[in-house]
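Throughout, read-outs are computed from the coordinates displayed, never taken from laboratory work. Just so it is clear, the structure is predicted and the values come from calculations on it, not from any experiment. Cβ atoms are built from the backbone, for glycine too; each structure is taken alone.
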Structure 1
Amino acid sequence: MKLIIDAGSTQSTWVLIDGLSIVDTQTLKGINPTQNPQSLDNITPYKSPNSVAPESVYYYGSGVITPTQKQNIISALTSKTNAQTASVETDITGACRAISDEEQSIVTILGTGVNTVLYDGKKVIKKAVSLGALLDEPGSGFSIGKKIIQAYYRNQMSIDDKQVFENLIGDKNLIHTIYSDPRPNYYVASFCKKLNNFSAGFRQEILEQNFSEFFENQISVIPSSAQYKLNFVGSIAHVFRAELKEVALSYGYTIDKIEKSPIEGLIKYHSRE
């Protein structure tokens, strides 16, 4: 049996498989050793069904950067599961393996944040520059949420849309709330979940602006980008897939696949091994 883990900063999905059969699925708290080193403790609550020890563990996670972080995760996983082996890879490697069918393509994680790479079917061969949420991540949930908030305070909304916004925030001091929140990027990103509450025109404007900036800064910068398939994993790409495809076409790209989560693709990938 194999245990596959898709670990995001907010939550992690643990799937125990036997071949292509799913034996057990659990959703636990998120893990990100860079943003929150203490989140490694979120491995502890995992309980294998009937105390089954998987032969191998395959972990894909956000915030996995240094060799020390990888080794700490491996040690925690093998200790917890009694697995014979454990491997730790980045979330973008997981996305590539899940959606590329081991073919060359440009793969993007488009969720709260953004990460884009060129994948040759086996490994990442080029990364688009990402400056992180605080500096520049167009197309991300954080960027969409930020544009909504900016439009309100800059009087770039209609009267009706302003009323929608004010109903969402209530009587709270929004700016104070954002800057005092322990994870302001996630709080700001939460506003994109309410985008459908606004007028169709405002919604279209926000999405077109964000996705246009995304293609200009994340896709077009990859040499000969038009010759590759485009594949996406993540909640933003999934929820706003129609608008994403429309903007892609305006830049001369055709999107191949969009998946909300990499877990199903990772199950297929590892069942072939």
Structure 2
Amino acid sequence: MIRIGEIEIHLISDGVVMMDSGGPWGLVPRALWSKYLAPDDQHRVPMILTCLLVRAAGQTIVVDTGLGDKLSEREIAIWGLERASGTLLDGLARLGVAPEDVDIVIDTHLHADHCSGNTTVTGDGEARATFPRARYVVQRREFEDAMQPNERTRGSYFPVNYEPLHRAGQLTLLDGDAVIAPGITAIVTPGHTPGHQSVLFESGGQRALFVADLASYAIHFEKLGWMTAYDVEPLVTLESKRRWQRWALETGGLLIFQHDTITAAGHLRPDDQGKPRIQPVEVAYS
């Protein structure tokens, strides 16, 4: 558990997926990235699906919802999904939180591995909100792009994960940076998608940033030129990272990485040569 002033943050895994290494590493040569994360015999690397449970100002907030429970056996195999510690809902239950207890769900963006758990299919075959009382929030640009995908993006967006929420009036569309709850701000960090957002926590003079896919692994945050093949606008990603590198160096804020199986969180500090390096902070998953 991480405490930022009066804000309580729990990391929960919805599982680990195995992704072809060309995805997470893009144009970075294997000779370089394999020093940080070795691939398996199928040239895949692991990516953990980290979600957050946040308690602040009397509200219960979930950030991202993972792959959920709608996948077929074939889809589970394609993702290489393993859930040694269970699902997001299992993790919430361990913390005493039922789906009905959640007040707000923040979607950093609407790619399947971040929002499939938004909805579940009920006995009548209809997709409904997994968190029935919650207000879901996402950037309007992200929702619009997700509802009208193109040849480049349609393999990542599936309306069943968010369209039923919009139809039911549970989805709030944001137009830029927005305060979600006291001390919790959705910050637009474009590049991975034009409407991608990260989540900033500020309380009691302390700060943290849930980076999401601004930098999938900690090493992506260190190295401005390293980014995934999934980024729709890679040069925009570079400038977003430049901005938040400066923030991390100036404030000493904690960085929480969504997909890194080795470094879940850390602080950015200059090394002996003045280059920015992540100093890991040990954080246990709930």
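Data table
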| item | result |
| --- | --- |
| Label whose coordinates, when percent of Cα pairs over 30 Å apart is calculated, return 24 (choices 1, 2) | 2 |
| Of the structures 1, 2, the one that 3.9 was derived from, the read-out being distance in nm of label points 7 Å out along Cα→Cβ at positions 14 and 118 | 1 |
| Distance in nm of label points 7 Å out along Cα→Cβ at positions 22 and 198 - highest-scoring structure of 1, 2 | 1 |
| Origin of the value 0.70, where FRET efficiency 1/(1 + (r/R0)^6) of positions 150 and 182 (r between Cβ atoms, R0 = 25 Å, to 0.05) was derived from one of 1, 2 | 1 |
| With distance in nm of label points 7 Å out along Cα→Cβ at positions 46 and 70 derived as 2.8, matching label from 1, 2 | 2 |
| Entry that produces -5500 once helix-only ellipticity at 222 nm (-39500 (n - 2.57) for each DSSP H run of 4 or more, over all residues; to 500) is calculated, selected from 1, 2 | 2 |
